[in-house]
Structure 1
Amino acid sequence: VTISDIRNFTDSKNVTKYLLQALSPQNVSVGEWKMVDTENCSSIDTAILNATQKAANWTSPDSNISSVEIR
């Protein structure tokens, strides 16, 4: 997953963290985030990236899920 942000980093409203989640069509947390900090947020595995990180590795689950929403 790659993050693109066109914000002006001299702005006082700087982003300090990005939170990423991978959800199945049933709105269930799926897959695994790797090489980033993670936390459980309302039963959803959440990858936590600082503002300077531009990518996170996500591994799909071993199941028959046809699509995943990254939010």
Structure 2
Amino acid sequence: MAVQQNKVSRARRNNRRSHDALVAANPNECPSCGELKRPHHVCPSCGSYNDREVVAMADEIDLDEDAA
């Protein structure tokens, strides 16, 4: 098991961790509907990718009518 030989100062520890930060998402605007979407992914609101509809989106379902 590895055991540290000398104490690592706060500066050296923090310098080592400087590259560990998470990068925030960079959303793009969908060209067909205008909603924000992840780059290189299908738009979750309209189902289009590369200016064509890839996923057929279902209309909103009213749960009250189905329950009766």
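Computed from the coordinates by the stated procedures, all read-outs in this text should not be read as laboratory data. Computed from a predicted model, the values in this text were never measured in an experiment. Cβ atoms are built from the backbone, for glycine too; each structure is taken alone.
Of structures 1, 2, which gives -0.69, -0.95, -1.01, -1.12 when log10 I(q)/I(0) by the Debye sum over Cα atoms at q = 0.15, 0.22, 0.24, 0.27 Å⁻¹ is computed from the coordinates?
It traces back to 2.
Out of 1, 2, choose the structure whose coordinates give FRET efficiency 1/(1 + (r/R0)^6) of positions 18 and 34 (r between Cβ atoms, R0 = 41 Å, to 0.05) equal to 0.65 when calculated.
Source structure: 2.
With helix-only ellipticity at 222 nm (-39500 (n - 2.57) for each DSSP H run of 4 or more, over all residues; to 500) derived from the coordinates and found to be -4000, which of 1, 2 does the value describe?
That value comes from structure 2.
I have 39 for relative contact order in percent (Cα under 8 Å, 6 or more apart), calculated from one of the structures 1, 2. Which structure is it?
1
Thinking of 1, 2, which structure, once distance in nm of label points 7 Å out along Cα→Cβ at positions 2 and 58 is computed, gives back 1.6?
1
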